[in-house]
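The following blocks contain the structures, represented as structure tokens.
Each reported figure results from applying straightforward, stated rules to the coordinates on display, with no laboratory input. In this text, all values refer to a predicted model and were calculated from it rather than measured experimentally. Cβ atoms are built from the backbone, for glycine too; each structure is taken alone.
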Structure I
Amino acid sequence: MAFAPDYVRLVLNDNFEDAKALLVEPMMAIHYSHLVMLVRQGIVSAADARHIRDALRSINVDELRAVPYSGQSEDLFFHVDGLTAAACHRDVAGRLHTARSRNDMAMTMYRLNLRGYLLALAESILKLRRSLLGLASRHVRTIYPAHTHTQPAQPTTVAHYLLAVVEELERSTARLSSAYQTTNRNPLGACAITGTGFAIDRDLTSSLLGFDGPTGNTYGSIASVDYVLESASSASTLVVGTGRFVHDMLLWCTAEMGYLRLADGFVQISSIMPQKRNPVALEHARSILSKAFGELQAIPAMVHNTPFGDIVDTEDDLQPLVWRAFTDATRGVELTAAAMADGQFDVGRMRTRANEGWVTVTELADTLSRDHGMPFTAAHHAASAVVEQMRSNPGASLADVVAAATAANGREVQFADAELARILSPEHFVEIRRTAGGPSPQVVAAAVTASQAAVDRDALTLTGIRTSLATAVACLNDALNTL
């Protein structure tokens, strides 16, 4: 059948190029594992299987990737099918496609690829977690004024802030792990959509391909894309959270704040302004993460309101988008990890800012309530009155203003100047907040230790998965060699 030139130019050529870039390895792995299964089940003879195996092995992958689309075959599958038939008798080569379809092959290829994207993204999260934990461990006592509603609010520590980001990354790791488990199921054997009358062994092909097991319902094995949507949703949550963190760090790099200085390798100078030190690595990270978010959001848009069945909407045109989305997400997270690893915080400047603007005055209200029995609302009013009076009359005696303000709110409390200085110090503010998850150095130090243990556990899990996949590849090669 001859395809229309415009269809070739606008669709088939691009799909062929995408398939060469993304699907060669998974397609060959599926061929090999299916072949082993057919022999073990007595569906194809060992002699024919050896001819097919040798024909497949004769295909040069590099040459395959360099082949331009000729229009002679509909897609990469038929092109490889023709190469296989040319390398052994067509009747023999034709036995390879027994008990399968391009449908279940395609869905299996997509899952093989997606699990790789998920692992790469999870590994980039590990890098970012380690990068931030390294900073946190060095800045358990580095105080700065946290903001709420973009205004200075209360003192906390750099480590306390970073741990909030790390905890979100830990949850993203868990979400990606769940998406991996959903994805790592084998559709091979579902055939076109109803399975097959041949006595195939789906567990065997699952094992040889490193899947945790076969998918269930054969219709759903072809029609379902929830595994892609779950994966995209998990990645979307990650890139949004990471982008918000990057935005903060770019603000911290501004001359006006001056909290963070990136290492020289992650900044660029202006072509005209010699004094500039532009934190472009973080700008690129923010841009790439935003790009990834857009691509990830396009995935559900492409399959929304499509039929629940075998359709191209989930296949040739969608898969390159999935690849780009996860590739960009991984790039953005990894770049953030690299840029932050050797970042330097201006400890003195941050401490000075934490002592400005009455950001510690909540502790005065807390002290009046906790140690002197004032209702908190009355203590809050008194503390607010103190700030108002001191701003309007900076030279006034703070002790006298506190005494007057507390008296006006029901109970006069007097403090010595030294005691007020202690109560309103950023160090005291942070130290006394020993709430679970709070900024107290002893609480934060324990949280850093716990998060370091968590990242080590997650790294071991990923190593175990990689080892399991490598073992499956080795088993498949052994099975092929002993046909």
Structure II
Amino acid sequence: MTDILKEKEPRNIQNEILLIGCFYKHPDLYVSWGQYIRSKYDFDDEATKFYYDCFELMYKTFAQTIDENKVNTFMSQDKDRLKMYKKYGSFKIITQWMSLADIDDFKNYFNIVKKFSLVREYQRNGYPVQKILQHRRFNEWNAQDIYKMIRAKADKINTIILANEESVVLNDKTNDTIRKFLIKPQMGIEIPWSLLNKMFRGGRLGKVVFDGLLSNEGKTRKLMKLIAFITLVKNEKFLLLSNEMDEEDLKSALITTVVNNKEFKELHGIDIIKPEGEIVLGQYKDDQGNYISRVCDEDGEFLESEEEYINRVEKNSLEFRKITEISKWIDSKKDVQIFFKDVGDDYSNDRLLFEYRKHNIIHGIKYAGYDTLKGFETDDWQSIKQTATKLKELMKEIKMFLWAVFQLTDDSVFTDIFQFSSNNIANAKQMKHVVDMLMLGKRIPKEDYNKYQYIDNSSWGTPIAQNLNLSKTYMGVKVDKNRGGSKDIIPLMEIDLDLNTWTEIGYLIRKT
């Protein structure tokens, strides 16, 4: 490796080393900064480029923590890579670079590396850079300052180095666009409600759906229906961040969803109805219809071991055996994991963006959920709107689909479903301005059933209006904003929170 600067080749190897040292010292820096690194241009030294390229591949595919054993194992997986690793000093040199690096100065290292990267590329393209290098304020400048000096002829180089995007010409190749839509219509992944799927054109990558319900009306349960459908039916990975629910509650909701909803019954082939309350309380009936209890003496002390009790339930309860088979079917779907992260301790904007970006990078996740959208530290509308904006911008940037749930105002219970609007969003009416799709859901009060009818999804020929059944519970869904298409109908779902069934049966109309 040569010293800091050559007249003919602007270099600052010391800062390249410090930048690499920071990445190995604190690997998660890659989540926020990796998108801006252009290894081919940013590292002029062969060794720093080699160690960065190895770090990036290792972080994405092998391990997200660094120690000597992991690095040595990773390097040994490729013969040529191992040869270069030994040539450049192995883990000993990484240790040295880590000891030199100060995480608090990472941004300074990054800015200096980018500055020299930009100047080198200008020089390679014939721009005179020696005057820039010799300027008395060169050390104070960043890459953008240098770009401003010669930007009239430098737009293309700036785009490559600084990872900016060039503008595009919309009125060009429109015929190609039309033909492309013939081969690949602009539809996203199917979601489990046919009318909403048609209205939104599926779950499209880069888009965000915000789904609002009243408190305790099933926001998370409805989201779990979507998650289970995308993973277990459509075979895609999913990431859920939640600041309200824990792992145990979500697992029980998942099991209940897969047990009772028809989309999953068609796949696992087991026909059974089982409320979540009975599943989490371990209540199973024997083949005569009686609940099985663990044998106790008169003082309540158990007379059979846990294993004996489980074996007896399995032997005597067809119901238990069916649930067990369904759970095994869920576990068998190894390639389509549902990732969950509890962010209740910190759901700041930085934390949310970090987790979505990290899982996208490492696990290739394209579909995600957030439960529940609210301000961090303060619930004022500006905070919530800011969070919604940042989530939307990130999804657009990394091409992910996000379904985020939020809470409606308590007085929404008194608002007719046909009159629902963004005014019903708790503390965040302004959120409507930034979202792609906005839904507001409301359970129809039984005393209002006589006001409405619905058009059945399965109707053939002339649509026939159906009355609402007093023995059932219905949820109306008002689509208040839709950048994917129309919003002129109110899909109606028949729901059962105990079974976590959310079945879209048609659309709601006023009774004439």
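Looking across I, II, the calculation of helix-only ellipticity at 222 nm (-39500 (n - 2.57) for each DSSP H run of 4 or more, over all residues; to 500) that yields -12500 traces back to II.
When P(r) over Cα pairs in 10 Å bins from 0, in percent, for residues 97-360 alone is computed for each of I, II, which one produces 5, 17, 19, 18, 16, 11, 7, 4, 2, 0?
On the way: I: 7, 26, 25, 18, 12, 8, 3, 0; II: 5, 17, 19, 18, 16, 11, 7, 4, 2, 0.
Of the structures listed, the value fits II.
Of structures I, II, which gives 20.9 when mean count of other Cβ atoms within 10 Å over residues 225-232 is computed from the coordinates? Of the structures listed, the value fits I.
If P(r) over Cα pairs in 20 Å bins from 0, in percent computes to 20, 39, 25, 13, 4, 0, which of I, II did it come from? Matching structure: I.
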